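Asks: These are the structures in question, set out in turn.
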Structure 1
Amino acid sequence: MTSRLSRKAAPIAVALAAVTTALTVQQPAHAAADRIRLGSASDVSRTSWNGPAFTMNGSGGVVPASMARAVDDIRGGTGSLDVVVLAGSAPTSGSKTPECDTIMTLAGVNSCTTWTLTTAGDAGNSQVNTDVRNAEFVYFAGGDQCRYAAWKGTALEASVESVVAKGGGSGGGSAGHHINSPVVYDACNGSVTSTEALANPYDRSITFTTGMFEWPNYGGVINDSHFVTRDRMGRTMAFVARAVKDGLTPGGAAWGVGVEEGGSLFIDRDGTATQYGKDAYVVLGDHQPEQAVDRKPLTYSGFKIWRLTPASTFDFKNRPTCGYYLRSVTNGVPDPDLYTGTPLTDCTPPNGSTLAESEPNDTRGTADDATVLTSPGSVTGNMKSTTDSDYFKVSLNTGQTLSANCAVPSAYDADLYLLDSAGSTLERSVNDGAGTDEALSLTRTASGTGTYYIDVEAYSGSGTAQYTCTLTKS
C-alpha cells in the first residue's frame with residue numbers, strides 16, 4: 001500500500017489556519033484511485049440544504065456562471081459547501097484538478113476534492129464514498145461515460161444519490177453530462193456520428209445504460225454534448241426514436257437534451273432550467289417512428305425542437321406544449337436547418353390567462369408554475385381535503401409589487417400565504433369564515449429577480465367548488 005505525499009510541506013499551525021489554501025491530502029491508495037483536495041481540510045456540517053440543483057454542460061469544463069448559481073441555490077445564499085469532482089482518468093497535461101481550480105474561485109465553496117477513479121472497483125473505495133456523502137455537489141468530469149456507467153448499482157451510485165436527496169446537487173460536462181440523464185448513451189461500443197446513427201438507429205455503437213440516476217423533474221431524457229460543433233442533432237434524433245421504439249422512457253415519449261460546447265443548462269429544484277453560455281436544444285419524440293429497425297435508415301416525422309439561447313428557460317416539471325419548431329428524418333436524411341427554426345406557436349399567455357392547479361402541488365417542490373402568466377392573471381383550484389395546500393410559483397423583479405386577491409367559495413374556509421424561496425412566510429391573509437375572501441401584497445426591495453410561492457391552504461371544510469386568485473404585478 002502506498003500514499004500520496006503533499007507537494008510542499010508546511011508547519012501544522014500554518015496549514016490549520018490557511019483553510020482556503022490548496023492541500024494535497026495523504027490518502028491510502030485503493031487500486032488506482034487518486035485523491036487531491038483543495039480548500040479546507042474539514043467538511044461543512046449543516047442540517048439542511050436548499051437544493052437539489054443540477055448543471056448539464058456541453059463540454060467538460062465547469063461553466064462558472066451556472067456553477068455559481070448551483071452553489072448559491074444549494075446553500076440558500078448563506079454559508080459554504082463542499083464539492084467532489086469524479087474523473088475516470090487524469091488530465092494528460094496541465095493541472096491535475098482543472099474543475100476544482102475553477103470551482104474554488106466561486107463564493108460559498110469550502111472545499112473541492114478531485115477523485116480519479118480508473119477501475120470499476122474504485123466505486124467501492126470507502127474514502128471516496130465518505131467524501132461524496134459529505135459533499136453537497138458532485139461534478140462528473142469529461143472523459144468516457146462508459147466508465148461512469150460501470151458504477152451503476154455500486155456504493156458510489158448510492159452515495160451520489162444521497163447528495164441530491166439531502167438537497168445538494170449533481171452535474172458534469174461532456175461524459176459527465178451524459179451520465180446525468182436517466183437514459184445514458186454510454187458509448188461502450190465506441191462513438192457514433194449523426195450520419196451513422198440516422199443510417200441505422202440500431203448501429204452496434206448505439207448502446208444505452210438505464211436505471212442509474214433519475215433526477216427530479218428530469219424523467220425520460222437522453223443527454224448529448226458538443227452538440228452543434230460536432231453536429232449531433234441527427235444522432236440525438238436517432239437516440240430519441242430508439243428510446244420511444246424500445247420503451248426506454250415512460251409514456252411513449254422521449255426527450256433529447258443537447259448542449260453546445262461552452263454552454264450549461266442549470267436546473268433548479270422546481271424543474272426550471274436556465275441556459276448559460278451557449279445554446280442548448282430540447283428534442284421531443286412523442287410518437288412511434290415510421291421506421292426504426294436494424295440495418296435500415298431512420299424515418300421519423302415531426303420531432304419537436306426547442307432552441308434554448310442564453311438566459312432562456314425551459315420548465316422540465318410542466319413541460320411546454322408550445323414554442324417548438326418541427327424537423328423530420330426520411331430514410332436517414334434529415335430536414336435542412338436542424339439548429340434553427342421558427343416556433344409554430346407562441347408560449348406567451350394572453351392577458352387575463354388562467355392557470356388551473358395540477359395535483360400534486362402540495363409543496364414548494366411540486367408547485368404549479370404561475371411565472372408564465374402575464375398580469376393580471378389568475379390561478380384556480382379547490383380544497384380537496386381539510387388538509388389540502390395548493391402551491392403556485394411566482395417571480396418578482398426589484399421594485400415590483402405582487403397583489404393576490406382570492407375569491408373563496410362558501411363550501412370551505414381557506415387561508416392565503418406568500419412564502420419566499422426558502423419557505424418562510426412573508427405575508428398572510430387568514431380571515432375567518434367559510435366563503436370569506438383573502439388578499440395580500442408584497443413589494444420586492446432586494447436586487448434582481450426573486451422566486452416566491454403563493455400557498456392556498458384549507459382551514460376548515462373541503463369540496464370541489466373552485467377558488468380563484470387574481471395575481472397582479474405593478
Structure 2
Amino acid sequence: MAKQPSGRGSGFRTEHDSMGELQVPARALWGAQTQRAVQNFPISGQPMPREFIRALGLIKAAAAEVNGGFGLLGKGVSRDIRAAALKVAQGEHDGEFPVDVFQTGSGTSSNMNANEVIATLAAQDGKRRVHPNDHVNLGQSSNDVIPTAIRVSAQLATVEQLLPALRHLRRTIEKQARALGRVTKTGRTHLMDAMPLTFAQEFGAWASQLASAQARIEDALKRVRRLPIGGTAIGTGINADPRFGKAMARALSTLSGTKFESADDKFEGIASQDDAVELSGQLSTLAVALMKIANDLRWMNSGPLAGLGEIELPALQPGSSIMPGKVNPVIPEATCMVCAQVMGHHTAITVAGQSGNFQLNVMLPLIAYDLLDSIRLLSNVMQLLADNAIAGLKARPERVREALDRNPILVTALNPIIGYEKAAAIAKQAYKEGRPVLDVAVELSGLSAKELRGLLDPAALTRGGIHEGAGGGG
C-alpha cells in the first residue's frame with residue numbers, strides 16, 4: 001500500500017479538482033489529483049524513483065524559466081515556481097511523491113503530483129496564487145512531460161552514475177592485466193583445456209567487452225537526449241508557444257550540465273519509446289558482458305583445492321553457516337543476480353515499448369522505473385566488482401603452471417611438423433599417463449628435447465603463428 005508522508009498530522013483538509021472535492025492529509029503538499037492516485041493505485045507501495053522526481057523538478061523549473069522569459073508568466077510567479085521546482089529536483093521533498101509506479105499509463109498522476117507540490121511550495125509565502133495546471137504545467141501536457149522525464153532521468157543517471165562506474169571497472173581490469181604481466185595460463189573452450197594465453201590477454205578481452213559496451217551506450221544516448229517537450233498532448237504543440245521545445249532543451253541543458261536537444265518529430269517522442277528500449281537493450285548487453293566476466297572469475301577462483309584455483313578473490317565474509325573456513329565469491333554472485341534482473345527489466349521495457357496505441361505510449365511509468373533501476377543496479381555492482389573483487393584478486397602462479405605443464409593441448413604447436421594424427425596420439429598418451437606433454441613428445445615425435453622445448457613453450461604459444469623450428473611435415 002502506498003504510504004503517507006512521514007510526520008504528517010492525522011487531520012485532513014478538503015481539496016477539489018475537476019471531479020469534485022476530496023479529503024487530503026492536512027499537512028501534505030499535494031492536492032486532490034495526487035490523492036486520487038494514492039487511493040486508486042495501492043499496488044506495489046513503490047513510488048517513482050528519485051532520479052525521475054529529479055527530472056520532473058528540472059523540467060518544471062525550466063518551464064517556469066522559459067514561460068517567464070516569454071512573458072507568459074509573471075516574473076514573481078516564474079521565479080517562485082522555479083525555486084520550488086529546484087527544491088524538488090534536489091530531493092528536499094521526496095516524501096511528497098507517494099504515487100505508485102503502477103498507475104495511469106501516461107504518468108499523468110506523477111505529472112500532477114509534481115504540479116501540485118510545486119504549486120503549494122511556490123505559494124507558501126501567501127503573496128500570490130499559483131495554480132498547478134495554469135501556471136506550473138503551462139505549455140505542457142503529461143504526454144510530453146513524462147516521456148521527457150524518462151529521457152532526462154535516464155540520460156543523467158547514465159552520464160553521472162553508470163558511465164563513471166563502467167570506466168572505473170575497465171581501468172581496474174586493465175591495471176590487473178598489467179600487474180599480472182605475461183603470466184601464462186591454460187586457455188579453455190567448452191570448459192575444456194585449450195591453447196595457452198596470458199592473464200593480460202584474458203583480462204584484456206574483458207576490458208574490450210566493456211569498452212564496446214561503453215561505446216554502444218554512448219551512441220544510444222545520442223537519441224535519448226532528443227526531448228519531445230513542446231509537443232504537448234499528441235505532438236502538435238497545442239497550447240504551447242512554438243519556441244517552447246527548443247527553449248526547454250537549452251534550459252534543461254544549462255540546469256543539468258548535460259546536453260539535450262529538442263526532438264525534430266515530437267509525435268515520435270510521444271507515441272513511441274524506441275529510444276528508451278534501445279538504451280535498455282544496451283544495458284542488457286552490458287549485463288551479458290558482466291555476467292560472463294563474473295562467471296569467469298567464479299570458475300578461476302573455484303576450489304581452492306578441487307577446482308581450478310587459478311586466482312584467489314578477496315575473502316569478504318564467511319561462506320557457510322556449517323562449514324568453517326569456507327569463503328565464497330560473493331561479489332561475482334551478486335553481479336550475476338544484478339545482470340539477471342537487468343535482462344528481465346529489458347524484457348519488460350521491450351513489452352512496454354510496443355504498448356503504444358496511435359499517439360501515446362501507455363506504459364511510461366514502468367519504462368521509467370525499470371530503466372532507472374537497471375542503471376542504478378549496474379552502476380552500483382560495477383563499482384563493487386572493481387573494488388571488492390578484481391582490484392584485490394591474486395594469481396596462484398604455481399597452480400597455474402602445474403596445470404599448464406600437463407596440458408596435452410600444447411601439442412597443437414606440433415601439427416605443422418609431425419601432423420595432426422601423431423600429435424593427437426601424443427596428447428592422448430600424455431593425458432592417459434598423467435605426464436607432461438613434453439616428456440611424451442620426446443619419446444614419440446622424433447624431435448629433440450631442445451626443439452620441443454622451443455615449440456611447446458607456453459609463453460611463445462600465446463603469441464600465435466607458426467613458431468621457430470616448425471616445418472612442413474604435416
Structure 3
Amino acid sequence: MLTRRFILALAAVCLGGVLAGPVHAKSMPYGGKPVLVPGIVQAENFDLGGDNVGYHTLDNINHLGQYRLAEGVSLEKSTDTGGGYNVGWARAGDWLNYTIKVEKAGNYTIHTRVACLGRGGSFHYKLNFVDATPQQTIPDTGGWQNWVTLTTTIHLPVGRHVLQLHEDTPGAGFNGDVGNFNWIKIKKGGASGGRQKILNFLNNTSGVATVVGMHNKYSNTPHSYTDENDAIAGRPSGLWGGDFLFGDQVQHRWTMIGEAKAQYAKGALVALTYHACSPKRDESCTFDDLKVDKLTDEEFRQLTTPGHWLYDQWIGRLETLSPFFQDLKDHGVAVIFRPLHEMNQCMFWWACHQGPNGSARLYQITHDYLVHTKGFTNIVWAWNVQDFDDMPNDLYRYDPGADYYDVVTLDIYGWYRQDFYDAMVNFAKGKPVAIGEVQYMPTADLLRQQPKWTWVMQWSDFIYDNDHMIRDLYAAPNVTTLDEMPGW
C-alpha cells in the first residue's frame with residue numbers, strides 16, 4: 001500500500017517539483033543541536049548524513065586525516081587564534097551544510113575566516129538550498145594558516161534553516177583549492193547600509209547629474225575651503241573632501257573624522273584621500289618627501305610580499321587608520337576612500353610600479369586588509385589615475401581588478417578631453433566614473449557632453465581659479481548640490 005508521503009514525493013518528482021520543489025535529503029546538525037544565530041559556526045562541524053547529505057566533496061576522502069575520520073572532508077589542526085580544526089582541500093563544487101536556528105529575523109553579517117597560499121577561489125552561501133549571498137573571492141593571504149576574515153550580508157528568517165557553504169571556482173594555488181575555512185561568525189546587522197545607498201545613488205545619478213564639491217587641504221580646519229567655496233557659489237557643496245595627510249597634520253585626524261561625520265549627517269558625499277608617507281620612514285614627512293622617498297623595484301617586491309619588513313610597515317600604516325574607519329562604521333557613516341591616488345603619477349613613491357608586485361598589488365593589499373581583515377564594510381573604493389597623454393593605456397597597466405574598486409576616478413589637470421572620458425567609461429564597464437580632483441571645474445555645458453561623471457571635486461589649491469564661474473555651475477539643473485542630495 002502506497003503511503004501518502006510516498007505519493008506526494010513521487011508527484012513532486014513527476015511534476016518537476018511543482019508541488020514540493022527540489023527534494024533534498026535532510027541532514028542533521030553535528031552534536032544534535034542547531035547552532036544558535038547570532039553565533040559562531042565552526043567549519044569542521046558540518047552536518048551529519050555523509051556525502052551528498054551533510055556535505056559533498058570531489059572524492060569523499062579526508063586527505064588531511066584529522067578530527068572526523070569517518071567523513072570525506074579534509075580536516076586539519078589550525079594555528080589560527082583559538083586553535084581547533086579547519087577545513088582544507090576545498091575544491092570547486094564542494095559544499096558543507098550547517099543547521100542553524102535563528103532567534104530573530106533580520107539582516108545579518110557573515111564573517112568567514114579563510115586562508116590561502118596563492119590567489120584563492122570563490123564561494124558563496126545558500127539558505128535552504130537557494131542562493132543567498134554574492135560570491136566572495138579569497139585573497140592570497142600568504143599561507144594556508146595565515147588567516148583573514150571576509151564579510152558579506154544575508155537576510156535570515158526566524159527558525160531552523162540549513163546554511164550551505166558552497167565553493168564555486170578554483171584558486172590559482174595548489175590543486176586549484178578554493179582555500180581553507182576555519183569558522184563562520186554570524187552577527188546581527190548587515191553591512192553598512194550607507195555604502196549601498198551611496199552606490200545606488202551613484203548608479204542612478206550617472207548620466208543624469210553630477211555632484212559638485214570641494215576638497216579641504218588641512219585636517220585642523222577641515223571645512224574652511226568648503227565654507228569659502230560655498231560662499232562664492234551661493235549654494236552648498238554636495239560633496240565634501242577630507243584628507244588623512246602627513247607630518248604634524250596627523251594629530252588633527254580626529255578633527256577631520258568629526259567633520260566627515262557631520263557632513264555625512266547633512267547628506268553630503270564624503271570623500272577621503274590618503275597621502276601616505278613612504279613605509280621606509282615614519283609619518284612625519286612633507287609633501288616633497290612623498291616624491292623623494294622612492295622605492296626600488298626590489299623594495300616594492302618586499303613591500304607587497306608578506307613576511308618582509310616593508311610589508312609589515314605598510315600593514316602598520318593601515319592599522320593606524322583603522323580606528324578612524326571603525327569610528328565611522330560605529331556611527332553608521334560610509335565614506336568614499338581614494339588611497340594611492342594617481343597611480344600613474346610617477347613623482348609619488350607608490351606610483352608607476354608595474355607587474356605582479358607593483359602599485360596595483362599594493363592597492364589590492366590595502367583593500368583586502370581594510371575590508372577582509374578589519375571588516376570595514378562602510379568604504380566605497382575609488383581607484384584613481386591622472387590625465388596624462390597615455391592615460392587610456394595606464395588604466396590597464398595599473399588596474400587592480402574590478403573586484404577592488406567601486407568607482408573609477410580621473411584627476412584632471414589639463415582639460416576634459418572627450419577621448420579620455422570615453423576611455424574611462426569603456427574601462428569602467430558599467431561602474432560609476434568620477435573626477436577625483438581637478439584644477440578647473442567643468443561648465444554645465446561640458447557636463448552635458450560628458451554626463452556620466454558622477455562627481456567632481458575641486459582641489460583646494462585652485463579655489464580662486466574657479467570663483468568666476470562656480471555660481472552658474474552650482475545653479476545648473478544637471479548639477480547636484482547639498483540641498484538636492486537624497487540623504488543617507
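Asks: 1, 2, 3: which one has P(r) over Cα pairs in 10 Å bins from 0, in percent, for residues 115-274 alone, as calculated, at 11, 41, 35, 13, 1?
Replies: The read-out comes from structure 1.
Asks: Kindly point out which one of 1, 2, 3 the value -4000 was derived from, the read-out being helix-only ellipticity at 222 nm (-39500 (n - 2.57) for each DSSP H run of 4 or more, over all residues; to 500).
Replies: Comparing all candidates, it corresponds to 1.
Asks: Something else about it: If mean count of other Cβ atoms within 10 Å over residues 43-50 computes to 20.1, which of 1, 2, 3 did it come from?
Replies: Matching structure: 3.
Asks: Computing volume of the Cα convex hull per residue in Å³ for each of 1, 2, 3, which one ends up highest?
Replies: Largest calculated value belongs to 2.
Asks: Among 1, 2, 3, considering only distance in nm of label points 7 Å out along Cα→Cβ at positions 339 and 427, which has the greatest calculated value?
Replies: Of structures 1, 2, 3, the maximum of distance in nm of label points 7 Å out along Cα→Cβ at positions 339 and 427 occurs in 1.
Asks: Quick one: mean count of other Cβ atoms within 10 Å over residues 371-378 came out at 17.5 when computed from one of 1, 2, 3, so which one is it?
Replies: The read-out was computed on structure 1.
Values quoted throughout were computed directly from the atomic coordinates according to the rules given, and no laboratory measurement underlies them. Treat the numbers as computed from the prediction; the structure is a model and nothing was measured. Cβ atoms are built from the backbone, for glycine too; each structure is taken alone.
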